[in-house]
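Below, each structure is written out as structure tokens.
No lab work stands behind these numbers, since they all come straight from the coordinates. Note that the structure is predicted; figures quoted are calculated from it, not measured. Cβ atoms are built from the backbone, for glycine too; each structure is taken alone.
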Structure 1
Amino acid sequence: MSREYIDRYLEETQRIVETVDREEIAKGIEILKEVRDRGGRLFILGVGGSAANASHAVNDFRKIGGIETYAPTDNVSELTARTNDEGWETTFTEWLKTSKICEKDVIMVFSVGGGSETTSLNIVNALKLGKERGAKVISIVSRTGGYSKQVSDACVLIPVVSEERITPHAEGWQGVIWHLMVNAICG
């Protein structure tokens, strides 16, 4: 049983390798080079497992990529205070306002679904603010890409190869793609 599962999971991973859009990855790399070269900042947004990925990616983009990078979920005190006092839907928006997000900056979204009118509203609202202020958007998402895909300057859509494993593939591939991107901007 477990060998069959392993084979199936790795076959699905191979299908993703074969179909992921390399042009969108290349667009994301160029945007990251530009933000670094102009002294802008990178804000990485994610919830759940994607928040953990955002935290790891902050380290890589700062240490390896030389980009000033932050994730609002890294400060649990501020995140929970904003959730309590202002509501979950505005946690990222208010954080970005305090950070004075502007046209020199980039928002990177890690999300399984990309947000919609009923899910991940904190991401959706943050993207609306970012676009109003002229920031670029890079997203690494799955399913249909949701709102993130609609407003992204570069969207890496992780194809759905198994309905049962959308989340593990999406979150696992966030790591593959951001590691590819951060190392590409150094080369």
Structure 2
Amino acid sequence: MNQAPQVARVGKPAPNFDVETAVAGGAFARAKLEDFKGRWLVLFFYPLDFTFVCPTEITGFSKRSEEFRALSAEVLGGSTDSVHSHKAWLKELGDLAFPLFSDMHRTMSSDYGVLLEEKGIALRGTFIIDPDGILRYALYHDLGVGRSVSETLRVLTALQTGELCPVEWNAGGQTLGKV
């Protein structure tokens, strides 16, 4: 039975998902939104395996995984490729500090608003979901430009303050008071 599409909206519950993943060592597992309850989740979509910009982003997130963990955040990345494609690609990328999800049915990409239907692939999309499952941040951008892991960490840190953070705010900077 097909479920009605969900819609990702900042300030609302994040769309549910239950997807197959490829993990370090070549194994497969599942990831569900409920698995991350009680922790922050940085969820990102990328267009395709075996491309040019995507590996720079994926390995960039992996290299900084300890910084995400220090902020009680998990990272989950993926595309519309199969877990078998991910597994093959991991042989080139090396083990990552987080799983790569497969959205071959394009349900998750559609629910999060990143699906380019005519191409069957996802835009670059970055989402931050709080420990209660509420979507707190959504960034969408074109296929040709890689995202900034530093900016994702900055926004995650700002969200965790629970305060108003002005332009160019960074950890340790002055906030403008409670939200």
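Figures for the structure shown
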item: When distance in nm of label points 7 Å out along Cα→Cβ at positions 19 and 163 is computed for each of 1, 2, the largest belongs to; result: 2
item: Comparison of 1, 2 by distance in nm of label points 7 Å out along Cα→Cβ at positions 99 and 123 - largest value held by; result: 2
item: Entry that produces 0.65 once FRET efficiency 1/(1 + (r/R0)^6) of positions 27 and 131 (r between Cβ atoms, R0 = 30 Å, to 0.05) is calculated, selected from 1, 2; result: 2
item: For helix-only ellipticity at 222 nm (-39500 (n - 2.57) for each DSSP H run of 4 or more, over all residues; to 500) computed as -18000, the structure of 1, 2 it came from; result: 1
item: With mean count of other Cβ atoms within 10 Å over residues 83-90 derived as 12.9, matching label from 1, 2; result: 1
